[in-house]
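Novice: Below, each structure is written out as structure tokens.
The numbers here are math on the coordinates, done by the rules we state, and not lab data. The structure presented is a predicted model; accordingly, all values stated were derived computationally and were not measured. Cβ atoms are built from the backbone, for glycine too; each structure is taken alone.
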Structure 1
Amino acid sequence: MNHTSEVFVPLNIAVLTVSDTRTLETDSSGQYLADQLKQGGHVLVDRQIMPDNLYQVRAQVAQWIADNKVQVVLITGGTGFTDRDSTPEAVICLLDREIQGFGELFRHVSYADIGTSTIQSRAFAGLANRTLVCCMPGSSNACRTAWEGVLQPQLDARQGPCNLVAHLTQAPACASRG
């Protein structure tokens, strides 16, 4: 079954930066993602910055997953190994289905830049309520790697032989997502 389209399909995307230190003025990673998705023709529906707090992150992501207007959630930060890094623990339990290939491909693409340090990335993605949730490290370089190497092509309905857009827009509930 072909999961491509001849036309670009703009998606409604929310961006969350998980950080104890960043503000809107200093959040280069979240700003990069917001700029790239808008330049790519998508719609930024919300952008938030919140501290590395498992329950606050979980609550925000759950709210976006439940919102029929949000089709994609991009999360930057909180995916490392420090005691404060809890994004995977906050989000994985919300997913209906994990997309193992996202983390695998992200680490593969990252290897060219950072070598074996890529094993310390807990980047992952999944689907919940027909919403794509992608979690990546907090550095601007990591967000660039994720956007250019994985997300940009997979969020383009014209990408073949398949892309993630078909999973976000084709469903009985898709009429309410607009």
Structure 2
Amino acid sequence: MRGERRRKVRAFIALGSNLGEREWYLSEARRRLALLPGVRILATSGIYETEPVGPVEQGWFLNQVVAVQTELSPRELLKALLQIEEDLGRQRTVRWGPRTIDLDLLWYGGESIEEEGLTVPHPRLWERAFVLRPLAEVAPDLLAPGGVTLLQYVQQLPTTPVVRRLED
């Protein structure tokens, strides 16, 4: 409603790219996120190079996590993320296939949401080191399963060469 004050929520978004100018796609996605009305970028993780997940042969990904403060609802934020993907040439032809840009809503204000096309926290969040490591950079105190902080949780993950932080 007009004039109504909307609550501000902290959310986390994963960015990934493994086609074309990967760093440019991450940068452009961040730029477009910052331009969204009702969204303010709070922090950005480093960039990680990671081996692709899934059955499709493809190039390695660059991954990053962005913390935002938003007045958008989870559904509105997801819609905006999907629009950015489309605008940057994302084509959904093969599940877990190569992509110019992938934007995933990982976390939204600590809410648990299970709706058609929207699950928060992201359903595979706690299984993916390529998301957890950059997320721990921007939200080390976020609570992980078992009641430990995300930073503690990530420190327990096995070190793997398939998730490597690029130097700044």
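Novice: Which structure, out of 1, 2, was distance in nm of label points 7 Å out along Cα→Cβ at positions 8 and 88 calculated from, if the result is 2.5?
Specialist: Source structure for this number: 2.
Novice: A value of 2.8 was computed for distance in nm of label points 7 Å out along Cα→Cβ at positions 48 and 152; which of 1, 2 is the source structure?
Specialist: Traced to structure 1.
Novice: With mean count of other Cβ atoms within 10 Å over residues 80-87 coming out at 17.1, pick the structure among 1, 2 it was computed from.
Specialist: This value belongs to structure 2.
Novice: So Rg and Dmax of the Cα atoms in Å, computed for just one structure, reads 15.2, 46; which one of 1, 2 is that?
Specialist: Clearly, the read-out refers to 1.
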